[in-house]
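Just so it is clear, none of the values below were taken in a lab; they were calculated from the coordinates. This is a predicted model, so every value here is computed, not measured. Cβ atoms are built from the backbone, for glycine too; each structure is taken alone.
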Structure I
Amino acid sequence: MKAKKLAIDVWSDIVCPWCAIGKRRLEVALEGFPHKDDVEVTWHAFELDPKAPKLQEGDNATRLGQKYGRSRAEALAMMKNVEDTAAKDGLEFHLTTARSGNTFDGHRLIHLAGERGVQGAVKERLLRGYMTDGEAIGDHEVLVKLSVEAGLDEAEVRAVLKSDRYAKEVREDEQAARSLGVNGVPFFVLANKYAVSGAQPAEVMRRALDQAWESLPPVTEPISEATEGAACGPDGCA
């Protein structure tokens, strides 16, 4: 019998702290899910700032304050709140020293990782490289290092970065997000029908998993022998 498969499609960005938190909470929800081995998670691209340079210059807190019309002190408090929330989920963030930049090439490598069977590992390493390790996430040498650490081949990674491979796939991800009305990430779609927006608590994700699994159509036994009987086809009924 062919097993059921629960597809989970996730739109997120590499420089989005709530995306990293949402990823961890999904993983926690899956740990207690009895069908976790039959879940397939696919990571899709979403750029929070498509016009960002390879490396953002200046102080993170000042830039964040300017973006939201807050003082630097208020921005620092916002960042500390996110760091504290992440810590409760077992994540170590250092947002004041994070080195932000354009994430388009990182998303291209995540597509490569999907074809090589290590997408989750590469996604995790890029997130941690940015949130925790202070890596310049738009720098090609950094992307090579992190991707290789997560299981990709160095020569292939360099070849992708020197080309426009997977650019079309990234743009298709972003178009799909627009079609779904996604204006913030993380954004989860389970079984192609249930949407969960934002980094919801693990218990909320678990309920969504249960609901999505129950919605899957039943699996039938494959036909081992064919018995002919009365039937209708394009040319009439026999």
Structure II
Amino acid sequence: MDTSLVDLTGTLVAAILTLFVFSYLLGDNVLYRLAEHLFVGATVGYITVVVFHTVISSKLLIPLVEALNKGDSGRALLLGFSLLMGLLLLTKPSKSLSWLGNLSVALLIGVGAALAIGGAILGTLLPQADATTNVSHYVTRYGETLGIISGVLVLIGTIGVLIHFHFGSAKEGPIARVRAGLVKTWGGLGRWFILIAFAALLATTFMSRLSFLAGRIQFLVDSARGYLGG
């Protein structure tokens, strides 16, 4: 088949599906659902092929066959156990055999939780605490005056955000009143830091989505010009 014809057909299909997605602006309809189902189906199919070739085949089946051929019983046992845990997941849709899949699910959740906790502490919490208290980093980057101001603002904002997420307690005694005042003032300031951070994230997301929208509209315009010979 002519390459230009293939490209032309692909462009036409992409333009039609783009219009199907934009039809959601008029309300939920069959054209939008058709584009949605095609997108989900194509994504699942692509991910399935990628996972099979990059994980199941290259990291499980082929190494298992090689380990069996070489007589490496330890590696073969480990890979066989991984294969067994994966096969047990296929029993989850069955009501009578779903308990077998719970073994694999428990292993996944346990290992996943351990990795998540370790990653959160070593990769996020400790580096964030170090960056919060490291005022010299801001001095080196922004200069002495602006760096000190930036470091102090980061420190105040971080502590304020942590204070904002507090548990209630009985408001009795002088210590409780001091705590309540601290939560109200410093925690209230932390709430403003949260709002500013969320506003910045929302603005960034909106700008990125707006660029995607502009790109799709430009694609439709260029496609129309190409078909019309303009």
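When FRET efficiency 1/(1 + (r/R0)^6) of positions 97 and 161 (r between Cβ atoms, R0 = 25 Å, to 0.05) is calculated for each of I, II, the greatest value falls to I.
To which of I, II does the computed value 60, 37, 32 (Cα extents along the principal axes in Å, for residues 9-120 alone) belong? Here the read-out was taken from II.
So relative contact order in percent (Cα under 8 Å, 6 or more apart), computed for just one structure, reads 11; which one of I, II is that? Of the options listed, only II reproduces it.
For FRET efficiency 1/(1 + (r/R0)^6) of positions 89 and 193 (r between Cβ atoms, R0 = 30 Å, to 0.05), the highest value in the series I, II is held by structure I. Figure out for me which of the structures I, II the number 3.9 belongs to, where distance in nm of label points 7 Å out along Cα→Cβ at positions 41 and 113 was derived from the coordinates. Checking each candidate, the match is II.
Determine which structure produced the value 2.6 for distance in nm of label points 7 Å out along Cα→Cβ at positions 145 and 177, calculated from the coordinates; the candidates are I, II. Working through the options, I get structure I. To which of I, II does the computed value -27500 (helix-only ellipticity at 222 nm (-39500 (n - 2.57) for each DSSP H run of 4 or more, over all residues; to 500)) belong? Attributed to the structure labelled II.
Taking volume of the Cα convex hull per residue in Å³ as the measure, the highest value among I, II is held by II.
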